[in-house]
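Input: structures, listed below.
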Structure 1
Amino acid sequence: MALDFRYRRLGYVALNVTDLDRSARFYESLLGLQQTGETGTGERLFRCSPRHHDIILHQAHEPGLRRVGWQMESVEDLHHVRRHLASLGCPIQEVDSEESADLGIRDAFRVSEPNTGATFEYFHSFEEADRPFTPTHTKIERLGHVVLGASDHARTEQFLLEQLNFRASDRIEGAITFMRCFPNPLHHSLGLAHASANHFHHVNFMVTDVDDIGKAFWRMKKNDVPIVFGPGRHPPSESMFLYFLDPDGLTVEYSFGMEEFPETGPRPPRTLPRTPASMDYWGAVPEPRMGRIGGIESL
């Protein structure tokens, strides 16, 4: 069935952290985000773009993913995806006007992805900040993608592709599927990893200068931040990368460069073998701590 709703982009990612002040210092001073304010419930808002926010940090007992926000192209697209999810029997939770105002969004609703339990939030309007984003030590271009681990990978992938209008860009057999939110051109805004249990895997930020990858490597080293993969270069997306851990052990990635797809006539997805060479051209091997910490909060 052809789906008639269109995405603009990955809107934002909300993370649960166990020490809000500690994590705020990390995401601002070491990662390079700009804190823009707080919600009425005390969540901290951060951005790396002209938008109202890109990341939310929420105080919680356990670290992990709180929700993923998706911006649709228009109010009509938002209505279409709401009706479609309701027709599938997915309970819809509306976001009230007070919280929407705090988040700089309009007409938002939330739903649990039925296989992983991840909370997806949909909206069409996203305010811009009242002043430009000024990079500090890292020229961050945008929030890039989020990756989830799924215990039933096949069923989750099928739901995302057939019911939520994601498109597969590439797969590493038995490891991960890279998906773009149609018609956004980026190679992936969402990754789905094979896992023994549903969990948060990592969040990515795309940088505009390849030197930011090397500078981050040494900045993290000097500040005793664990580096768990890289630097390297991913064969599926052609992105250069560096993965490291935040204070809770959540995995964060910087990347530079990414293949983009045309809306019409894109190449078909490739299936790469599950070998180290499919993960990195340069031969880096991920540490066991990569993508291990992080629960998924459901509605």
Structure 2
Amino acid sequence: MNVHRVAVLLGGRSAEREVSLVSGKACAKALRERGHDVLEIDPRDGVAEMVSALQPKPDVVFNALHGHWGEDGCVQGLLELLDIPYTHSGVLASALAMDKGVAKKSFVAAGLPVAESVIASRAEVLAGDVMPRPYVVKPVAEGSSVGVEIIMPGANSLVLDEERWPYGDKVMVERFVPGRELTVAVMGERPLSVTEIRPRQGFYDYTAKYTDGKADHLLPAPLKNGLTEKVMEMALVAHRALGCRGVSRADFRFDEDLGEDGLIILEVNTQPGMTPLSLVPEQAAHVGIPFGELVEWIVEEALCRA
């Protein structure tokens, strides 16, 4: 493979900054080890500084930003204007996937099952239940389970008070689906495997995702009666429905008591984590793709679209 000048965007200004730093540094290290000329850029200080750091133009930008501005189509649009190839999904797919309400409409249109939900204002949710409990409260446009809280019968939660809710006025309230947490990485047009995630306590929140020892990953997930193939196919359908490219990861809930009818898709991550605890590198390794090869494939995939 040719040696490329790769600018890795990492950090940024979102609630997922610390995770992005770990993801970006891991990817930068892997690319250096494979002989590439790598520049790390933390756009925390703003657009002008980032644009300046991208001169002269790199061959490709590896976008390891997570959350707002990095994963929602904004930085993708800027890179389009700068005419620099970049990794992962484009402007439209990134924006669609980041908005949970819009993404759900895309899933439904593609025939995928979702949990019932409503988009309400923070004031409406604070005034009383907008659907029967139990339900899940989550920001409309955040990742990594940031701000997510499960509201059970009898709970008295203050999740939406002003000090603890910096995620805007709109809130998604979604029916709580009991059962198992499943996830599938899609690499191009290839679903890799199914992982079951079992938090050791509570649910799979931000802490469980990024703290060693807080959750167990069962890979491959112990599923019966062709369900593995079904979940993988659903992940690919979702990837295509949003127009994703490169690598994505789809998250599911599975209520075994309902059989196949208990399987629903929650969301698609267009720039999934690449930390030592992340699920995509783990699934890639499971099917024989080492981390360095995965990262290099993502770069080559971006350059192929230049």
Structure 3
Amino acid sequence: MQIMTAVAGPTPLPIADDLLVFLAVARSGTYVTAADDLGMNHTTVSRRVAALERRLGGRLLARSPSGWELTELGRSALAEAEQVEAAVARLRGTREAPALSAVIRISATDGFSALVVPPAVTRLRRRHPGISLEVVTTTRRALQHRTGLDLEVVVGKPEVRRAEALWLADYRLGLYASRAWLAEHGTPETVAELTGAPLVYFIDSMLSVDPLDAAPRILPAMRDALTSTNVFVHVEATRGGAGLGLLPCFIADRHDDLVRLFPAEVSETLGYWLVSRREALRQPAVAAFVTELRAQVDRMRDVLLAQ
């Protein structure tokens, strides 16, 4: 009796389109965001990734609190998917680099969002008008789970896992008074004369960023007059005479009606850090924006340090 053995057919090869769909999920961390970027239904995106996993014989993505993260096989597939993306771009036959198109979401502090980000994105959009930026203003520690965000800019070196943290620039805090306040109350000649003086700064109980907890350490004898979670409230309250403001110099120095007091004695240097998922930093549009952002802080370095 002859026994017939089944001969397995060849393993189906990965489809290039499925690799590109997987690439979008790997970069964004979510099926929904990838679907929006690709103009697909998120169910279709999930089905395409599942089909790719079957062809490759393993899981490419593993669920985590911050979204979908790459497995070891996924990291290998990501490198190949980027090669497919580069090949498609070359086959388009243009001598110039193809225009980029994406929506980038960044979380940053008020001052950084207002004065550093806009010039950077303006220069980027001159080359890539298809890129748009969503800015969420907040002052907080770096998130451990950053679903829905491509980039964060935080104050102080962050402790993060499964993410990249890049130093951008240092900036300086100084003590400022309005000219009107000094005319009414007199200009103090020593730091000791600030005992009991009204201070404008952050709300201590709501401040979660340790490096910004500077006021109690360098100005312990001053008393809160007006506190806020927004640095532009600090600036306008100081200009209005509510008290002396502990302000970022690169914001306060824009106003001629503010005078910096005791620059040698009352000075705090803090750092801006950029945090992002590794896969997001490999996305061409995000990488292009980060390059422009770093160029902008380089141009502003003396201003940021009040030099």
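A short reminder: the numbers here are calculations on the coordinates, not readings from a lab. These figures come from a predicted structure and were not determined experimentally. Cβ atoms are built from the backbone, for glycine too; each structure is taken alone.
One of 1, 2, 3 was used to compute helix-only ellipticity at 222 nm (-39500 (n - 2.57) for each DSSP H run of 4 or more, over all residues; to 500), and the result was -11500. Which label is that? Answer for the origin of the read-out: 3.
Set 1, 2, 3, criterion distance in nm of label points 7 Å out along Cα→Cβ at positions 57 and 249: the highest-scoring structure is 3.
Highest-scoring entry among 1, 2, 3, by distance in nm of label points 7 Å out along Cα→Cβ at positions 41 and 121, is 2.
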